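Listed next: structures, encoded as C-alpha cells.
Just so it is clear, none of the values below were taken in a lab; they were calculated from the coordinates. Since we're looking at a predicted model, the values are computed, not measured. Cβ atoms are built from the backbone, for glycine too; each structure is taken alone.
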Structure P
Amino acid sequence: MEPLEALARADAEFDRRLRAITPDDLDRVTPCDGWTVRDLVNHIVIGNRASVVLLEGGSREDGMALFGTDALGDDYLVAYEDSVADARAAFAEPGALDLTVHHAMGDIPAPQLLGFRIADLTLHAWDLARAVGADEQLDSELLEHVLESLLPMKPFIGTIGVFGEGPSGDVGDDAPVQLRVLDLTGRRP
C-alpha cells in the first residue's frame, strides 16, 4: 500500500471512531496508561501538528513544544479535522518525502515520520474504540502496512517507552493481523 493512501485509511479509521463519541465520553479511560479519551485525541492532534512543523523545517524543540498543551480547545472534532487535513497536505507536498526532519528521537527521513503518523492513528483508533465500546475491527490491509513498518522494531519495541511491554510472546505469526499488531505494540485485547 502506498504510504499516503495508508495515511488516508488510518485517518478514516480514527475519524470513524471519533465521530461516534460525545463530549461526555472525553473523560473515559483509554487502554493508554493514564490517558482519558480527551488526552488521546489531544495526543493525535498534537502529533499531526508537530509533523507539519517538522516538515516545514522546524526543530525538534519546535515540535516538542506542542506536547503538553491543549490542542483541542472547545471543539475536539474541528481540532482533529484541521490537524489531519494539514498533516495530509504537508506530507503530500512535492518533495516532502525526500526531507530529513528533526524528530525528538533524532534526525529521521520524512517517510519514517509518515510511518509514525500512520501507526499512531491506526493504533489509537483501536484504543479509542476500546475506550468507548465502539467497533474495534480495523482495516486489515492497513494493519498489514503497519505491521510491516513495526516488525523491524520487534526486538526492542517494549523498551522504548511508548508500546508498553511490547510483544507478549503468546501470539504467533499465524494469528490474525490485528491481534499481531496489537500484541506487538503492547496491547492485550
Structure Q
Amino acid sequence: MLTEFQKKLTSVAGYKDSRQKYADEVLDNPELLAELIPLCFETSDKCHPKACWVFELICIEKIDSIKEFLDFFCSNIEKLTNESAIRSISKVCFLLTVSHFKKKEIQLTENHLEQIAETCFDWLIKDTKVASKAHVMRTLYLLGHHFDWIHPELKTIITKDFPNHTPAYKAVAKEVLKKIK
C-alpha cells in the first residue's frame, strides 16, 4: 500500500516547479528522507525516477541532509538503469564529491569513494545520455585526485569515445582533459 508521500510522488512532473514542490516538502519535513531515498532505488517502482528527481533538488539545496543515508546511497547507486534516474543520481554523486573534496561539508569513506568511482565508470562506458556522462566525467576527475589510477583511465575512455559523441559531450570532455593534463 502506498504512503501519502508515495501517492504525491506519482503526480511529480518533469517541470522544475513540480519537482521543487516535493523537494521543498521533504526539506520542510526531513523525516520524509527516510522514505524518499529507498524509493530512488526501488527500480521495480515506475515512480523511482521521480523520486530521484526530487532527491537531486534536495541535494542541490542541502547536501548535508543526506549524511545519515550515505551508506545506503553509495551501496545502491549501481542498481540504477533508468536514464532519468541515472541523470539525477549522477548529479548527486558530483555534488557529494564536491562537498567531500572542495567544501569539506561531507566526509565520504574510502568505501563510498570506491562505490561512486566504480559506478561512474560503469555509467561512462555504457550508452547513457550526455547529461549523465557530463556529471560522471566531472565526478571522476575529482575522484582522480584521490585515486591515482582514475585520471589515466578516464583520459583513455574520453579520448577513445570523443569522436562518436555530441558537441555537449565533447565540450565537457575537453574541459576534463585540459584539467587532467
Quiz item: Upon calculation of helix-only ellipticity at 222 nm (-39500 (n - 2.57) for each DSSP H run of 4 or more, over all residues; to 500) from the atomic coordinates, which of the structures P, Q produces -21000?
Solution: Q
Quiz item: relative contact order in percent (Cα under 8 Å, 6 or more apart) computed as 24: which structure among P, Q?
Solution: P
Practice problem: Assign the value 20.9, calculated as mean count of other Cβ atoms within 10 Å over residues 11-18, to the correct structure from P, Q. | Solution: P
Quiz item: distance in nm of label points 7 Å out along Cα→Cβ at positions 83 and 171 computed as 2.5: which structure among P, Q?
Solution: P
Quiz item: Which of P, Q yields 24.5 for mean count of other Cβ atoms within 10 Å over residues 51-58, as computed?
Solution: Q
Quiz item: Here distance in nm of label points 7 Å out along Cα→Cβ at positions 59 and 155 has been calculated and equals 2.8, so which of P, Q was it run on?
Solution: Q
Quiz item: Ranked by mean count of other Cβ atoms within 10 Å over residues 3-10, which of P, Q sits at the highest value?
Solution: P
Quiz prompt | Label whose coordinates, when mean count of other Cβ atoms within 10 Å over residues 67-74 is calculated, return 12.5 (choices P, Q) | solution = P
Self-check item: Top of P, Q by Cα Rg over 2.2 N^0.38 Å, largest first
Solution: Q
